[in-house]
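Visitor: Below: a set of structures, written as structure tokens.
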Structure P
Amino acid sequence: MIASVAGKVAVRRPDHVVVDCGGVGYSLAVSAETLKSVPAAGKDVALHSHLVMRDDAIQLYGFATEEERGLFLMLIAVQAVGPKVALAVLSGGSPRELARAIASGDSARFQAVKGIGKRTADRIIVELRERVAADAAEDEIVVSRSDDPRTLAREGLIGLGFEAGEIDRLLDGASGESAEDLISAALKAAR
């Protein structure tokens, strides 16, 4: 298994990069998200990678972060999601944003990806929701950029696995000064 590739960028295209490692050029398919962190040709780069071997091809996929590679591996484990579709999903946002979309059940976000219909989008959410929520709790990846108690409460409820529509309904009837008070009131209303 080739776990990472480091060297100079030889070619930088919208769907792949070629990294020169000691005179050997490795072509890595990349998401738009990873491409943002790949420098111009001639500059040094280090990418995490995953090798997929099939009867008709050997393909190397590159990722800017370990988090993105982990999400890629989860996606390709879902039935009807191959590596190309998984890269298209990863091109739709950062791994953190996509994990939040999975945790909140945002099926429309995945249906917007070419090659994913309603059934596949729902399958991604059903099969990955618990894994993403467990990873989020374990790694504490939910980071808030706001001090607004309602925003913090909303993010907390997403982390607990509530869906966006349900959260809005619960928070509309909740009162409190802090995010903790709002979450507590929302959980009482959810019973």
Structure Q
Amino acid sequence: MVLSTRNPHKVREFAGLLEGFDVAALPGDVELPPETGETFADNALIKARAAAEATGGPAIADDSGIEAAALGGAPGVRSARFAGEGATDDQNLAKLLREAPAGSPVRYVCVIAYVDGSEERLFEGTCTGTLAAQPRGTGGFGYDPAFLPDDTGDGRTMAELAAAEKDAISHRGRAARRLREWLEAR
């Protein structure tokens, strides 16, 4: 399977989550269309379809982000571009912390699309939590330093969790386990 991403964090994360399956990074010469979908599923399918068509084999892609209740679900599918096109993780996180109050509910969402010819499947995972007042931790990426997961309840951000702890409760981990279970059942 080709993993349709150029994000090195996601490549490492998926390699661990789908251990035992042959997952290759997207070849550098494959052009991905813009993520113009209105939902995480739309964007995941756009990327997986493009990778499958370009490589002629099965492909997976995910789209994920954070939804803040105080912002009506924003940034949502615009999580990577919340502070503008080309914004860094730090810029996106700073904007979220300016606009949403500490302690407000947040939710990570991930949808993984699997595409192989005419076969298409979607796998969703979520992780709920609250927004920290200040970023903490050096692990993870994106919004992890300010995401306090409900599952641990110990006050640590996602960026303060060990990789195995994060994988066990993260939105991407949950979606990947659903994909893995489906692949194993095939």
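Taken together, the values in this text are just the output of simple stated rules run on the coordinates, not laboratory data. Source: prediction; values computed, not measured. Cβ atoms are built from the backbone, for glycine too; each structure is taken alone.
Visitor: Could you figure out which one of P, Q the value 0.90 for FRET efficiency 1/(1 + (r/R0)^6) of positions 20 and 36 (r between Cβ atoms, R0 = 30 Å, to 0.05) was computed from?
Guide: It was calculated from structure P.
Visitor: To test your reading of the models, identify which of P, Q gives 28, 18, 14 for semi-axes √(5λ) of the Cα gyration tensor in Å when calculated.
Guide: Q
Visitor: Who wins on distance in nm of label points 7 Å out along Cα→Cβ at positions 28 and 44 among P, Q, i.e. which is largest?
Guide: For this comparison of distance in nm of label points 7 Å out along Cα→Cβ at positions 28 and 44, the top structure is Q.
Visitor: Same structure, new question: From which structure (P, Q) was distance in nm of label points 7 Å out along Cα→Cβ at positions 68 and 100 calculated, if the value obtained is 1.8? Can you show the working numbers first?
Guide: Details: P: 1.8; Q: 0.6.
Considering all the candidates, the number was obtained from P.
Visitor: Can you say which of P, Q returns -14000 when helix-only ellipticity at 222 nm (-39500 (n - 2.57) for each DSSP H run of 4 or more, over all residues; to 500) is computed? Present the calculation step by step, with values, prior to reporting the outcome.
Guide: On the way: P: -14000; Q: -10000.
The correct label is P.
Visitor: Consider the structures P, Q: one of them gives 18 for relative contact order in percent (Cα under 8 Å, 6 or more apart) as calculated from the coordinates. Say which.
Guide: Answer by label: Q.
Visitor: Figure out for me which of the structures P, Q the number 26, 15, 8 belongs to, where semi-axes √(5λ) of the Cα gyration tensor in Å, for residues 108-155 alone was derived from the coordinates.
Guide: Working: P: 26, 15, 8; Q: 31, 12, 7.
Going through each structure in turn, the value belongs to P.
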